[in-house]
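Read-outs throughout are calculated quantities, based only on the coordinates presented, and are distinct from any laboratory measurement. This structure is a prediction, so every number in the text was calculated from the model and none was measured. Cβ atoms are built from the backbone, for glycine too; each structure is taken alone.
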Structure P
Amino acid sequence: MNAAIVCEGGLVRSPAEILSPLGLKLGDKVSFIQNQNGEVVLSNASVRAIMKAQEAFAGAAEILYVKNDNDVMALVNEVRCNDNNAQIEAALSIFHELREKACDISDMTLEEINREIKAARAEKRADS
């Protein structure tokens, strides 16, 4: 059993043989969890957060039909593709906004294009 002294301000210096198995180092966050017996358990807050996330996502793999690493990569690629599609749609929307304003962007600076985009969006909001 290891013991520590409570210092001023409630600080407790934990022995290295306690911190090492938890993978804790200077600057890491810890969690104090009181169990059903009233004992307080010290744990690595990062590890605890990952464990809570795993609990929260329990069953999600079955719902999404993710069975292996290839399925995970396919899901990641699908999400990225959807994000890219959203960005393309946003760019096309901006292009159409500028066309509606009859802007020739070929001779415009990026700052001028951004100004025109903001003006077009403000006009759309005012019309709504």
Structure Q
Amino acid sequence: MMKTVAVLGASQLHHKFGNKSVRAHKQAGWKVIPINLSGEEVEGLTTYRKLSEVPGKVDRITVYLPPPVTLELLPQIATSHAKEVWFNPGAADSSVLAKAAQLAIPFIDGCSIVDLGLSPSQFP
């Protein structure tokens, strides 16, 4: 069964890491669900405005948002019951990490693209 990833902060702009992650996860065989406030299509995929709008469960959430926005979304992330949540570089600060731990979110503070065995530089 194909694993599902929600990319919070997905972008249409190729130079943004929220776009590189969409392309990297697709290349690695994941079902990708882009999430951004505009709701505009990303890489030909249906995009949702909120994590709570995504039908079904996701295996992974990967976050590409500034820490204040990430902090605000933590309760929504916690109720998604994803198996793992990646706070990519620049998405979390000490307050985000502390609150995520308090909410028992299974988080990893690192780069989800590198975890796929890929490099962001492969997606110009």
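When distance in nm of label points 7 Å out along Cα→Cβ at positions 54 and 78 is calculated for each of structures P, Q, structure P comes out greatest.
If log10 I(q)/I(0) by the Debye sum over Cα atoms at q = 0.17 Å⁻¹ comes out at -0.98 when worked out from the coordinates, which of P, Q was used? This value belongs to structure P. Tell me which structure, out of P, Q, gives -17500 once helix-only ellipticity at 222 nm (-39500 (n - 2.57) for each DSSP H run of 4 or more, over all residues; to 500) is calculated. This value belongs to structure P. Which structure, out of P, Q, was mean count of other Cβ atoms within 10 Å over residues 14-21 calculated from, if the result is 10.9? Source structure: P. Of the structures labelled P, Q, which one yields 25 when relative contact order in percent (Cα under 8 Å, 6 or more apart) is computed from its coordinates? Structure of origin is Q. Using mean count of other Cβ atoms within 10 Å over residues 6-13 as the calculated read-out, with 7.8 as its value, let me know the right label among P, Q. Source structure for this number: P.
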